[in-house]
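What follows are several structures.
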Structure I
Amino acid sequence: MSKPDLAKFKDRMSKAVDALKEEFAGLRTGRASAGLLEPVMVEAYGSTMPLTGVAAISVPEPRMITVSVWDKGLTVAVEKAIRNAGLGLNPIVDGQTLRVPIPALTEDRRKELAKLAGKYAEQQRIAVRNVRRDAMEELKKLEKDGIISQDEQKRGGEEVQGFTDQAIKRIDDALKIKEQEIMQV
């Protein structure tokens with residue numbers, strides 16, 4: 001058997017960073033974003049569907065999201081889903097279109113959101129460290145089984161630490177950008 005496949009660990013770390021960016025997309029800043037409504041689920045056709053499956057979301061202006069419902073019969077269900085999503089949004093029904101004004105955030109709410117962003121970032125840092133631990137354990141096992149030398153294990157460990165440092169830096173950078181977005185008035 002040859003050198004251990006460290007690319008899979010790097011890939012898992014990248015997925016943690018990507019997951020954080022997806023979580024951040026759903027965090028409300030003072031500006032409208034289509035990503036804000038993506039996690040909303042709607043009761044439609046006897047099952048629960050994502051909002052994007054029953055309507056088109058667009059952002060015509062910085063503090064307004066419009067939701068164009070494809071099936072007129074689902075307009076009320078979509079309105080109810082947005083109201084009950086815990087985002088603090090109150091859609092205004094206008095035929096088959098819902099206008100969702102984005103209220104300005106209070107200072108307290110901004111601090112709360114920044115804290116929440118920090119919590120999301122910490123969860124992903126932990127995920128990256130867990131991947132690092134898995135990689136190190138695999139390297140130690142390969143060395144113990146005589147498949148790789150002690151030097152190869154040490155080199156592999158340094159490579160994994162490099163991936164870890166890169167992933168943590170990307171998480172920290174994403175957090176800093178998101179915090180700036182949230183705190184911007």
Structure II
Amino acid sequence: MMNFDEKMDAIDLIINVLREHEKSLDELVSRLEELLSKAPAGRGAEAERPTIRALVREWKEFRERCSGAGIASFEVEDKKFRVSALKGGVLHIYEEMIPDMEIRFREREDRIVIDEVELRGREMIPAALRGRLNCGLEISVKGEEIKMPDGVSLYRMVYDLEAEKARNWLANQLKMDPKNIIHGRIQA
């Protein structure tokens with residue numbers, strides 16, 4: 001069993017060790033604060049916090065504003081191709097409709113007669129015919145023919161994009177590393 005003096009010496013030793021650790025921690029915190037104050041602001045996407053969202057209507061403007069962004073994303077939802085990029089505290093968003101087209105036709109002798117072509121809007125015509133969105137991204141086209149009972153056929157064209165092709169195209173357009181482009185959505 002320890003006597004009173006031995007106990008006091010042990011407590012003094014513990015207190016002195018704790019004081020030394022406190023001094024070391026204070027020095028480390030001071031050095032860390034100094035390093036953080038010297039670090040450049042906005043290094044990487046994790047340093048940016050979006051303060052506003054900007055919906056950009058023209059691809060050229062979006063590309064110019066977002067070139068070299070820290071992080072970007074893309075997705076297709078409700079027949080819309082959406083790209084988001086975080087740069088300079090602003091979450092920039094570009095959206096473009098993906099076309100879909102139906103052609104009603106019938107065969108007459110050795111010819112095909114088109115009765116109707118249906119698109120969502122006249123602005124969809126160039127993208128539907130080229131197989132490329134207005135921003136320049138190529139889209140894949142799949143079609144299926146449905147024979148109707150009255151001799152009329154319906155040819156439905158479905159447009160879609162391939163994720164890796166879109167990621168690489170965006171990396172080139174935005175001058176970014178493809179690893180920093182997410183197939184999904186950036187939430188702000």
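If you work out volume of the Cα convex hull per residue in Å³, for residues 89-128 alone for I, II, which one comes out largest?
Going through I, II one by one, volume of the Cα convex hull per residue in Å³, for residues 89-128 alone peaks for structure I.
Match the computed value -10500 of helix-only ellipticity at 222 nm (-39500 (n - 2.57) for each DSSP H run of 4 or more, over all residues; to 500) to one of the structures I, II, and report its label.
II
As an exercise: relative contact order in percent (Cα under 8 Å, 6 or more apart), calculated from one structure in I, II, equals 27. Which structure is it?
I
Suppose you compute mean count of other Cβ atoms within 10 Å over residues 121-128 for every structure in I, II: which one lands on 13.6?
Working through the options, I get structure II.
Tell me which of I, II gives 0.75 when you compute FRET efficiency 1/(1 + (r/R0)^6) of positions 105 and 137 (r between Cβ atoms, R0 = 35 Å, to 0.05).
II
Consider the structures I, II: one of them gives 1.16 for Rg/Rh (Cα atoms, Kirkwood Rh) as calculated from the coordinates. Say which.
I
Just checking, which of I, II has the largest value of FRET efficiency 1/(1 + (r/R0)^6) of positions 17 and 113 (r between Cβ atoms, R0 = 41 Å, to 0.05)?
Answer by largest value of FRET efficiency 1/(1 + (r/R0)^6) of positions 17 and 113 (r between Cβ atoms, R0 = 41 Å, to 0.05): I.
We did not get these values from a lab; they are worked out from the coordinates using the rules stated. Please read these numbers as outputs of a predicted model, since none were measured by experiment. Cβ atoms are built from the backbone, for glycine too; each structure is taken alone.
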